[in-house]
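Participant: The next part holds the structures, each set out as C-alpha cells.
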Structure 1
Amino acid sequence: MSKETKQFTTIKIWIETRRKLRQIAALTDRNMVEVIDDLATKDLKRLQKGK
C-alpha cells in the first residue's frame, strides 16, 4: 500500500481477529491497516481469477 494520504473508517471486528491482525502486523513490521488491505486485495484477486 502506498504511503499517500488515505481516508479511514471504523469497522467492527471480533476480538480474536484483532489479536490475529496485531500479531501479523508485528511479525511483518506493518500496521494493522496495511495487513487488512493486503488480505482484502489478495482475496479479491483470488476471487476475480475464479470468474
Structure 2
Amino acid sequence: MEGQPAGTVFIGWSLRGETGHAKHSFDGGPAEILEQTEAAALQQLLELAQKAQ
C-alpha cells in the first residue's frame, strides 16, 4: 500500500451491521507476512464468532 511501510496490513470486518478494523505491522519477507496476516485474520474471526454467540 502506497505510503505505508512494508508489512503494514489492515484487516476489516462487518458483523450484524457493526464494522471494525485493525492495523498490524508485521516483519519478515512476503511469505512470512502473509502467514502472520492469515493468523491475525483467523484470530479475529474466532473472536467475532465467540462474541456472536
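Quick note: the coordinates plus some simple rules give every number you see, no bench work behind them. Nothing here was measured: the structure is a model prediction, and the numbers come from that model.
Participant: Can you say which of 1, 2 returns -21000 when helix-only ellipticity at 222 nm (-39500 (n - 2.57) for each DSSP H run of 4 or more, over all residues; to 500) is computed? Could you put the intermediate results ahead of the total?
Facilitator: Numbers: 1: -21000; 2: -15000.
Answer by label: 1.
Participant: For the read-out percent of Cα pairs over 16 Å apart, a value of 51 was computed from one structure; give its label from 1, 2.
Facilitator: Values: 1: 51; 2: 46.
Source structure: 1.
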